[in-house]
Structure formats: structure tokens, C-alpha cells
Structure 1
């Protein structure tokens, strides 16, 4: 493994750029079309999720909503009970639940997933690497390459998740806003900066008036940004936004 290829990924730990930097670094080694990073707190609630797209991301947001809406319960990763790092392989044809297979794989033309799974303080952290139909399944050489990097990738993933969690628990409002903006950006990279600013402040409980004063814009402008962002995320209320972004 060329450590220099991952220098930018290490620099991006705890920021909105992490998933994209990791995906770019991986594509210097193995072709990966899409990446998602999940943290399951208790294997019962929806996971915290971040993602990045290299190729063919037109259905990613739709798939993520279906997954977080309940289909995560059919994710085979939840059955992993090992005590160490493992690379789990899932081919689309091996998925037994038809709704999960259709909504999360067939609709996005995903053929296979490699997951670097690792227990982390009672939680399960899973770094998922996807291939689309056009690229075909991972070869044995590519699988061996990911397995050789598994402990490094697991350490990176757990560190990033931990840093974001620390920011969210921080007493500093700016830290929490930055962490939530990172999560929102990872959930849907189409969100412009101002819409991220507004949504992150909604998530920490600020009122429309408070957001307007904080960002030095009018209350009507806040409402416009909120409406546009809700439309991109396909949510209609603060409660739906919270359930989508904060597990």
C-alpha cells in the first residue's frame, strides 16, 4: 500500500471531505464506484451514515432514504459478531430479502459490496465499498488488496466516526454545527453551503429568527433555503430531518 496516497484522507479526518478523499485514494488502488461509512450504535436503530460517489451516483440519495427508512434491518452486516476486523463480501444475487435487494442494489445498478467491519466500543463500524454492474464484481486480486488494507481502513473509519461524535458532543456550538454540516454534506452532496448552514442550525434547535441573525440574512431567506434543502432531502419537517441525520 502506498501510504502517500492516503495523506489527504488523514488530513480530512473529522471533516465533510473525508468520504470523498478516502474514495479517491482507494481508486488509486482498487476501482470502487461508491463508498458508505456506517456506525451501528446498538444494531436496532438506523445507523449514522456518510457516503461518497465516484461513478453513477444518480440514485444514491434515494437508496439511502430507503435504507435508513427501515431496510437497514435486512443488512447482513448486522449479523457480524466477530471480535476483530473482517472483510465481508455481499453479491446482489445472494441477498435473500427481495425489497432490500431491489431498493438498495438493483435500483442503483450495484452488483457487489465489500465491507470492512470492525467492532468499536460496543458499536459496529462498517466501511462499505460498492461496484456497479458496468465494472463487474471484485476480482480475487482486488479482494486480497482490500483484505491487506483492512486494519488500516478500519482504523481510519473508526477515528473519523469518533472525531465527528466528539464534535457533536462538544459544548461549542460551532463544533456541533460543523459536525452536522459534514454529515448533511455526506448524505447529499448536492446541498449548497448556505442550505447546509441553515439545516445544521435547525438540527441544534435554533429558531428561524436565530438562524437569520446568526447568518445575517432575512427570515424569508432562511425559509427559502430550508424549503429547498428539505426538497433535496425529501423531508417535510424538522423531525424527519433529525431522524435522517442524527441516529
Structure 2
């Protein structure tokens, strides 16, 4: 049964993986045998994370590029696939947040958040699909969000982008499935990561999360690992177009 979760011989790219959920997912994929390319904009930060994975006996390398730079992202994807002769898993995880009341939103902020959280994912998936369809196998996994299921105030572009990403997941799944490529999304709930530092520092909000979530606590970053390995491996081979909530039951309770 354990072989169902093996990723031996596979190559995976995880965007936004120098910290937080991205690194946790990269670590889980690497622990199950994949060669993982860690992506981010800071080469020094990536180098440290690559070294940490290699110290664990995992195979890892750095893929520094800005996901919002379409030309650079496409070139990096092609280089990665050519160097290893394949690309099996793309995890579209990189994203940004912006929190202000609706009337204070500037067009530039809207475009910046949607560009990073949705448009960049579309472009990377398009590039990955070219490689994956040619080899007859692939897994595209998008990091959505529970806020695309149950919205929050002030994060309008983030909610819209993640809801769009859930829809994009389904449309790509409908098209790519016959080519041996599955497309799914993970919708995390409240995880104790760097992106949520401001929320974690808010005692009232933290208490609300603990009261609102049936499991009664924030999630630990490593608790995302099982979901991404499942969707990337043979264990999830017949799962396609699904949005998997990893939220401690938040989205199924009132």
C-alpha cells in the first residue's frame, strides 16, 4: 500500500516554497521520493531550504524566478523539464495578500493580487501542460483557500483570485484528464504561517479561529503534506477537478 504514495523518479516544482505551506509541501513531496525544485524570488532563502532538504537525504534544487514574470516563468519551466527530461508535478502555491476595506482598494493592488494568485497560476499550468501531455502523465495542484468557499471582509482580491483558481482547476481538469494529467486544488484553512503573522498576533482573531474551527486550533504547516502527496501520487490517480479543504472542518460548520 505504501507504494501508492511513492514519488520515486518524479520531478516536482513547488512555487512559493522558500517558507510556509510551500516549503511544507515541498518537504513532503521530497520525503516521498520526488526531486523537488523549490521556487521563490530570493536565491539566498531558497539555497537555505534546499540545503535543509538535502540534509534530510532528499533531492532538491532551487528554481529562482518571479511567478508574475511570464517570460521568466516559462523559461524556467522549460529549463527544468529539459534538464531532467520530465516534469511530473506542478504545485501552484505562490501568492500574496492585501487587507484593506473595500473603499480603500486601489486598482493597482487588485491587479497585483489577482496577478500573483490567479494569472500566474494559469500561465504556469499552461507551460506544465505542454510537458505533461507530451509524456502522458502529470499532476497540477493549485493552492486555493477556504476563503474562496466562505469569504472574509477586506481581502476582496484574494477571495476573488482564489475562487477563480478553484474554477480554473475544474476547467483544466475537464480538458487535461484524457491526456493523463489531473488537476486538483487544496483549500487550506487557517495555518500558522508567515503570511498569517498579523492574524496570529491578534489575540481576538486567534481565539475566534480556535472557537470557529471544530478541531479547536490553527493548523501546523506540516499538516498540509499528506494532502499534496495524495494528490501527486498514484493514490490519488482518479481524483480530478476536486477542491480538497484542509481546514479542520471550518467550511462544513456554522
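Laboratory data are not the source of any read-out in this text; all were calculated from the coordinates shown. For clarity, every value in this text was computed on a predicted model and none was experimentally measured. Cβ atoms are built from the backbone, for glycine too; each structure is taken alone.
Before moving on, here are some points about what is shown:
- Distance in nm of label points 7 Å out along Cα→Cβ at positions 199 and 223 - highest-scoring structure of 1, 2: 1
- If mean count of other Cβ atoms within 10 Å over residues 7-14 is computed and equals 22.0, the structure in 1, 2: 2
- Computed 17.6 for mean count of other Cβ atoms within 10 Å over residues 23-30 - originating structure among 1, 2: 1
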